[in-house]
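What follows are several structures.
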Structure 1
C-alpha cells in the first residue's frame, strides 16, 4: 500500500532505447516524505540499515505512540511525522518526533469527531499516511478531515471536512503531494472520485468522478484504498489511480480521464509501480491480481488489451510490491507464514518463492541498497537479498508487530509498531 513528493530530489531515467515510460531513478535523499518512500517506489539505492536488531540491539530511540493507527512514518523538517487516532475514532491527531533525539515535538488533536463512521477492527481511523513538501505536512483521514501543518511551527495552515465519502470499512488511501498540489482519492460506498487541492490554501482545483462501470449497485464492491502514483508515459506525466474494477490514468493538471484498465476486483490498496516499459498493478480482492500493462506512448480509452501477463502466485491483497532491475518482489499478506516471491517483470514468470515464517506481512516491503526489509504483524522483521537467488540476510524482533510500512533516513529505519515508533540504526540519524 503512496504520497506528496518533490521531483527536485530524484531523477527520471530512461530504461531502454525506445522507452514508453520514464521510471524515476530513486537516489539517496533525506526526504522519505510519503507512503512507500520517494515517488511511492519503496526504494533508496544508497542505504545500509542494520541487518539485525532487537529491543536491546541497534535501537537509537523508542517512543510510545498511544492510540490505534496503521499510517506509516514520514520525514520532514528534521522530524518524523505520524498521524494518529483513538481506537474509537473520536480524536484524530498528529505526532512529530525529533529525528535526532526521539523527543516528541508535536502531539496535537486536529479533528474531534462526535459520530465516527463505522470502521472494521482490522483497519484504523488513521490508516492514510501523511505527505510532505515545501515545509508543509499534509494529514488525511479520509472524509473526516484533511489538514495542512507548518512543519516548523506545528501550527495548522488550513483544514477541510467537506469532502464527502462513506468509507464503509474505513479510509486507507494516502495523499500525494507534488509541485504545489495535493491529490486525494475517495473510493467509498457512496462516492468515488478524485480531487486536487491547492497545497498552500486547501482550495479545490478540480474534482473528477470515477464513472466506473461496477456492474452492481452494492457499494461494498465499489470500495478501494489505493494510493495513486505520478508516472511519466511518453512525454506526459500521468496520475495513475487504482480503484475497484478499474485502474485509471488522469491528467494531473486538469483531472481529465485519459485511459483505463478493466481488471476487476475491489479493495485495491497498492501503489502502482513501473520498470520503464510496464506499469504493474494490483486488483486487491479478485480480478487480475498482480498484472503488467504496456501502455505505449499515448494510451487512451480502454487499454485492457495491453495487459501482457497476470499472476496470482502468492500475491498480496493490500501491500505494495517492489520493482527493481527487471524483477518484482513482494510478500503474501493474507496468511501467516510470511511467503515472499520474486517474479520476472517482463513475463510474470516465477523466479523464486520462499516462506519466511512469522505472521502476516501487511506492511509494504522497502528496499535499501540491495536489501529488502519486511515486517509482520507479530513483531518479526526479515532482511532478504534483492536478487534472482533467494538469500536470507538477517532480521529481528520488536514488541507490538507492524501494520505500518517502515521509512528510511540515511542508514536508519523508522519503524512504527502497533504501540511504538522506533529508530533502528548503527549510526545516529
Structure 2
C-alpha cells in the first residue's frame, strides 16, 4: 500500500481547528496522520514548501448539464474543471433534461462520475417533478439514489404550500432544502439589477425585493416546519440581514455567497457583455459590502461557484436575449483569495472553512477534513502565485466567465483524490 508524505507545508484543517507547519501522511486512500512520524518510511514524498495543504475543496453549487445539455458541459468535463480549480467534491444541480427528479436519475450521476474518474460528485434532487413547482418529486426514492439535498434551482418554488411540504418531507430524511429565492412576478423579463445602472442602460431590471421577499417566506416556513433551509446565491444586503436575524432566532438556515456577487457590481454590464449576466444579477456596491460582511461574521456559511456553463453560441447574443449564467469552478479559489484574503476580509483558515467543512456539514457528506481515517482528498495551494485568468485554457467546455483577463493571486498546484495525485500544475 502506497505511503505518501506531504512535507514542509502549512496544514490548515478548520474541522480540527488546525493551522500549523506539519507533515501530512496518506496511506492508501485515507489520511494516516498529521505531524512527525519517524517510524514511517514513505514510498512517495511531495514537497509543499511555501504552500498550503488543506482538505479538498467542496463546491456545493455546480451545474454539470448532463444529461440533456452536453453541448454546454458534461460530468467528465465539469469534474475535470473542478480538479483544475482545486475542487475535489461537487454537488450538482438537478436542472438537467430530464431533471433529476427520480431515483434512476440520481444513480446516473454517480455512474457517470465514476466513469469520468475525476472529482467526487453528489447529486442534488428536484423538489418538484420536472422542476415545474406543482407536485413534489420522489423525495424518498431520490435519497435512496444518493441525493444529498433538494432544490429546483434555477426555478423558484412559487407555491408556499409546496415549499412547506418539501421542508417537512426533507426533515424526515435530514436533508436540506436549497432555496432559489426569487419572486418571478417581480423579475419577469428582467435582465440585470433594477437600479441606476439599469435605468441608464434602458433595460428592464430585477429588484432586490424579488430575492428578499422569498428569503423571508422560506425562513418563516423553515421556522414553522423546523426544516433545514439553505439559501443559494445570496446577493442583496436585505437578504443577508434576513438570514442574520433568522439565525439569531434559532431558525435552521444557512446562506451561500458566489464570487461574482462579492467582487463585481451591476456597473460591469455597462459594456453590454453577456458574460456579466447571471441570476441573481450583479448588484450594487452596498450589496457587495453586505455580502462580504455576511461572510466575515458567519451569516453566510459557504462560498460556492454557481458554475453555470453555456456554449459560446448561446451566450454570445444580445444582452436581453442571452441566457443567465457564468462559469466558476476554475476561478473559485483565486477570486476568493483576491477579493477576500488579500484585502484582509477573511483569513486563510476562515476561507478554507467556507470551502470545505461548512458545505460538507450542510450536505451531510464525509469530505472536508484531514482527520486520520478520512478520505485522502487534499488540495495544495500556492498562496503567492500571481496569474492572469485565460478562459481559452479552461478545462470546462464553456467560456462564459466574467473574470477573463483578471489578474489574481492564489492557485491550486496539486490535487490528491482518494490518495492519488489527480492534478498537478
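Side notes on the structure shown:
- With mean count of other Cβ atoms within 10 Å over residues 147-154 derived as 17.9, matching label from 1, 2: 1
- Origin of the derived value 16.8, 49 (Rg and Dmax of the Cα atoms in Å, for residues 211-402 alone; candidates 1, 2): 1
- Value 29, 20, 14, calculated as semi-axes √(5λ) of the Cα gyration tensor in Å, for residues 83-242 alone, assigned to which of 1, 2: 2
- Parent structure of the calculated result 0, given that helix-only ellipticity at 222 nm (-39500 (n - 2.57) for each DSSP H run of 4 or more, over all residues; to 500) is the read-out and 1, 2 the choices: 1
No value in this document is a laboratory result; all are computed from the given coordinates. Predicted model only: the values in this text are computed from it and were never measured. Cβ atoms are built from the backbone, for glycine too; each structure is taken alone.
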